[in-house]
Structures are given as structure tokens and as C-alpha cells.
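Visitor: Some structures to go through are shown next.
What follows is calculated from the coordinates using simple rules that are stated; it is not laboratory data. Just so you know, these numbers come straight off a predicted model, no measurement behind them. Cβ atoms are built from the backbone, for glycine too; each structure is taken alone.
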Structure I
Amino acid sequence: MDDIKNLLEVRERLKRHKPEFLRRDFHKKKRLKRNWRKPTGLDSKVRRKLKGRQQRVSQGYRSPRKVRGMHKSGLVQARVCSLKDLERLEPKKECIIISSTVGAKKKLEILNKAKSMGFNIVNSNVEAYIKRVQERIISKKNKSEKKDKAHDAKAKEEKIPETAEEKDKKEADKKEKDKVLIKREI
């Protein structure tokens, strides 16, 4: 374990001196992105490794093999998409990265299970996320309840049974209208 801690420190020191590997002449043309591409030009100064030019990607900049791909805490990173993925991992050896494609409900389940199992979750603040999602669920429930209440109120207004007097009035009005229409036709 001490060996791994030392190697992690070595990796950190090496990273401080590692240059940012950028594509040659990316700043001259807008269509070129910053990401590294191997220089292939016949007269390319970077390909020929001339002094004063940017550094090329080479294996001399790699981190020690034993700690390659490890998190800075010394745990191996594992991507989790479901609860099944979580069950096959060991909390003492591995830390979790929850996939970005996982939805809120499933992510909430995974976080609760991982928290109970004692996993270190790298890409999420557990308490803050759980609180935020639960607030969102509560607000959605409140909105749907308000809509249901409004819908029920409208339905009650439409379905109010008419009294006998109101029915008689409507029938009388209808007969008068019919008389007027019949007179016009004659």
C-alpha cells in the first residue's frame, strides 16, 4: 500500500511537468481543434523534434504502470450503470463513477445502495444530489396535485345537478324561442 502511495506521489510530480499536448498550428486555423494529432508533414519541425518547438506525445510522459488509471485516492475507478454493476465491486479496492446516461430515479437508487455499502463516489456529491432530486420529485407531485384539484373542480362545476325550477325555466325559454321561430316561418 505504501508502494502505491509513493507511486501516486510520483505520478502527481510528473503531471506537474507534463506539457499540454496541442495540435501543431491549431491557433492559425479555426477549423483545427486543440486536441493532439501526430505531425506528419515532410518539413514539420515538431515531427523532427527540433529545439524550441512544442513537445510530442511520447511514452516518457506516462505515469507508473501500477497506478495507471487509478484515482488519486489510490482506488481503481469503476463505471456503474446499474445495481448489478455495483454488486460485483469491492468498496475497499474500487471507487465508483456513475454513468452520465443513468436517469435520476435509478441514480438515486444506486447512490443510496453505494452509500450503504461504503463506496467512494467520485463524480457526485451524494447528499447534495439526493436532496436536489427529492425536492424536484416533491415539486412535481405538488404540481400534479394542483392540476388534479383544478381538474376536479371544473368537473364538479360542470356536473352540478339542476334543480326542478331551473329545468322548468329552461323548458319555458325553449318553448318561447320555438314560438318565435314558428311565427317567422309563417
Structure II
Amino acid sequence: MSLWGTKDLVGNAGTVWINLSTEVITGTGTTFSTAGFTVSEGDVISVGAGATYGYAVISSVTSNTVASVATTQYLIPHPTTGIITAASYYITQRPISSIENSAYRAPDAKTTGFSTSPVTTGVFGVDVTEQQVAGASGSKYKPAHAGWVGVTTYTDMHGTLRVKTETLVAHSSITTDANDDAQYPDS
């Protein structure tokens, strides 16, 4: 199991159901073991839009529709049913340590004591081109380096967007493109 990889997006086809007791993911329309989408041990699954159900580390893949997670510790069960059903997801090779970091723990949007607006956090795989484009455009999202970048945003009391970027792993070999073009356009 790698500590991090190079793919910002391994895949996100279909929906998943996660049995928190058995730590088994069952997918509908998923392609966990299809060539070109192959999910591997150590990949991170983000469950629900904005990680509303949290994150987990893949421990094994049995088929296109069945995989297991190492622990459900960072998953948030549905408040009414206590389970996770028919949830959207995406799988990435982001640093495993980022799901244990309280600054980037799910959900991605949360209310805190230092802002009157929700604070949004995320970890993005920023390739060299995205980092250069952000720098050339003067974007508030410009990271110091390409690689795995933690981003925290909020609106201050004056209505000004505040953005903090933190390079978690400087890495010039990030590939594939997740849904991050609003923050990190490709051109």
C-alpha cells in the first residue's frame, strides 16, 4: 500500500452501499476492477457529495462491484438509517494521512467558530499545468507547488473570500483530472 499516488481521480462510475459492520462496499454500475479504472489497495474513497459520508481507505477489491475498506472510522453513517446506501463517490490516490488530519476530515463543508460562513476544505491533486495556470492568473488558489494540496476556504466578516493552500506532498507527476477545474483550471 502506497502512502500516496499520482491519480487525482481513479474513478467514480455508479453508486455505492457500504456495510459499516463488515466494511464491505457493494456497488451498482461500478467498475472497480476494469482495466483503466483499476482500484487498488491504499486508494481513498470519498463517499457522498462533498464527502458527506466521509472517507475510507480501500483494503481489497474482489470484483467490479465489491471492494472492502480497511476501517469505517472516517465514515459518517446516515443520521436516520445509520447506513450508507446509493451514495455517489469518487476514488483517488490522495495521501492516506490526509483523511486522518482533522483540518481535512469530512464533510468537506463545515461550520466552525472562526467564520460566520461554512468553511470548505479539500485535498486536490494539482498537476504542474494547473499550478502554473493558477499562478499566471493570480488565483487565490495558487499552491506553492504542484502535488497533493490541502485547501481551506471561507468568507470573512467583510465578505472577502479567504483561501489557504498547504502543499501536503510536492509531486510533479499528478495525472488525471478530478472535478477541480473551478479552483484549478487546466488552461
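Visitor: Where does the value 25.4, 90 come from, among I, II, when Rg and Dmax of the Cα atoms in Å, for residues 67-170 alone is the thing being computed?
Guide: Working: I: 25.4, 90; II: 15.8, 47.
Label of the originating structure: I.
Visitor: Right, next: Using relative contact order in percent (Cα under 8 Å, 6 or more apart), single out the structure from I, II with the greatest value. Walk me through the intermediate numbers first.
Guide: Working: I: 13; II: 21.
Structure II gives the largest value of relative contact order in percent (Cα under 8 Å, 6 or more apart) among I, II.
Visitor: State the single structure among I, II that was used to calculate Kirkwood radius over Cα pairs in Å, giving 24.5. Intermediate values should be presented prior to the final figure.
Guide: Values: I: 24.5; II: 16.9.
So the calculation was done on I.
Visitor: Given 5.2 as the derived value for distance in nm of label points 7 Å out along Cα→Cβ at positions 51 and 107, which of the supplied structures I, II does it correspond to? Please report the intermediate quantities before stating the final value.
Guide: Details: I: 5.2; II: 1.3.
Matching structure: I.
Visitor: Say we calculate distance in nm of label points 7 Å out along Cα→Cβ at positions 43 and 59 for every structure; which of I, II gives the highest result? Kindly include the intermediate steps, with their values, before the conclusion.
Guide: On the way: I: 3.3; II: 1.8.
Going through I, II one by one, distance in nm of label points 7 Å out along Cα→Cβ at positions 43 and 59 is largest in I.
Visitor: Additional query: Can you spot which of I, II the value -1500 was calculated from, given it is helix-only ellipticity at 222 nm (-39500 (n - 2.57) for each DSSP H run of 4 or more, over all residues; to 500)? List each step's numbers first, then the result.
Guide: On the way: I: -16500; II: -1500.
Checking each candidate, the match is II.
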